[in-house]
1. Out of P, Q, which structure matches 8.4 when mean count of other Cβ atoms within 10 Å over residues 114-121 is calculated?
2. With mean count of other Cβ atoms within 10 Å over residues 98-105 computed per structure, which member of P, Q shows the largest figure?
3. Can you tell which of P, Q yields 80, 47, 32 when Cα extents along the principal axes in Å is derived from it?
4. Using distance in nm of label points 7 Å out along Cα→Cβ at positions 26 and 138, single out the structure from P, Q with the greatest value.
5. Could you figure out which one of P, Q the value -8500 for helix-only ellipticity at 222 nm (-39500 (n - 2.57) for each DSSP H run of 4 or more, over all residues; to 500) was computed from?
6. Where does the value 16 come from, among P, Q, when relative contact order in percent (Cα under 8 Å, 6 or more apart) is the thing being computed?
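FYI, it's all coordinate maths here, none of it is from the lab. For clarity, every value in this text was computed on a predicted model and none was experimentally measured. Cβ atoms are built from the backbone, for glycine too; each structure is taken alone.
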Structure P
Amino acid sequence: MSKPNSILIINPIIDNTWEIQVKNYVEGLLEKRRKVIMKTILRGPKSIECYYDLELAANGVIELIQEVQKSDENFDAIIINCFGDPGLEAVREICNIPVIGPGESSLLYASLLGDRISIVSISKEEKSWIADPRLITKGMEGIFASFRGTGLSPSKIVSEKDCVFDVILQAAKRAVEIDGANVIVLGCTGMAELAKQIEKEINIPVVEPLACAVGIAEILIDSQLSHSKILAYREPPKKVIRWERG
């Protein structure tokens, strides 16, 4: 069935616990302007916490997109719901509609709001395995203040929101007081509903990645723009690809 004027949100992990929460959140942002369709990958990791998980998730995202393309479903844009943007560039190559990553979107938004950006994420490390390459690609190293890890698991973000809020808030405060941050980016889309609460506590912009992705998707849809197919995201050459031994 055709789904005109709609956005496909891909859950790039096999755990579908997030689906209803994410769908309701995005529908709230869109205020019925567009239809929201959620789909969860069939094969991949239960959570994304390292490069290995990211690559497994990317394969699952590509597989899901290819299945959608075989159907008669139509969408105006696709959002891959993870700060790590698994499969983002590859999916742009095989699609002719905007494909948006919350991680990339949030960093671009943050660069408009201040000149000392800190990322607060789920990682235990005080270094961003997930954001550093993207910061370099986008030429943003000069305005990156710090990465503050919280050591939270994705499942805990869902199940223990009160405890999670305090942990994230303290990490954000350290980024401001110690690292000199004047913009905070939340490095996990599971933190979405906490953004405004944290912003009230620290009095600087707190950028929520999924909301940024939705905003950019709407702008591109309304502007009738999509990704370039010259060099950057050109269609992959046709070839035989084998996933299993024949």
Structure Q
Amino acid sequence: GLKAIPMRAETGPIGGDLSHEFIVLAETGESAVYCNSDVLNLPVPGEEIDYDGDLTPVIKQWTSVYAATEDVHDAARFDREVPAANKLHTRGIEVGQIFYFGTKYSDTMKATVAGPDGAEVAVHGGSYGVGVSRLVGAIIEACHDDAGIKWPEAVAPFKVAILNLKQGADDTDAACEQLYRELTAKGVDVLYDDTDQRAGAKFAAADLIGIPWQILVGPKGLAEGKLEVKRRSDGARENLSPAEVVARLTS
């Protein structure tokens, strides 16, 4: 659910002739950006790409469409190249940046290698960085609704939240604790809400935190041998037996 768009950017103090920031579009982002909306529909390179081969076609595909941060935005080119219907001026979060130095540093350090003909040539340099802490904010911006976060399972702090809807009752306490033991024994990261809050407050907190799966354990459902499972991403709900819940969340 997260797509970072490469955009021409200022090189800053690090120098070099070319730089691209990888921007996740978000109205709360710190960077103002301008782009042709066609760039949003370009296919992200996948496993089929030979990264040891010629990447020129992929690079041309992504850099031929106008996309730039405010610092290097060319208003005249933007007006000339981008159709009015495709002009997008918004904000974004920088989650990575790459720099091409050319021979800026290798010339000074006299860093050379022998070319195919044996002649010494200066090394061309570059660097890249990924803003790991920035990714958290970007993921939340891309994966949320009015109730709170909707963590993708791959990066969620917990996979499952168990909500005890009648804390202190022997049946719900025992069912929650058994479920917690079974899931954790199978390697599932579980957050157990055993607070004395009312059910409505627990529902709101679980949605706000955004754990991908919620298991609602209440006396009425237990009397029928069922637990309610809610998927945070789309709100889908199912009533399953405890054994079915464990099987579903560990498959």
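1. Values: P: 23.4; Q: 8.4.
This value belongs to structure Q.
2. Working: P: 25.6; Q: 17.1.
Between P, Q, the highest calculated value is found for P.
3. Working: P: 54, 42, 37; Q: 80, 47, 32.
It must be structure Q, since only it matches.
4. On the way: P: 1.9; Q: 0.9.
Result for distance in nm of label points 7 Å out along Cα→Cβ at positions 26 and 138 over P, Q: largest is P.
5. Label of the originating structure: Q.
6. Q
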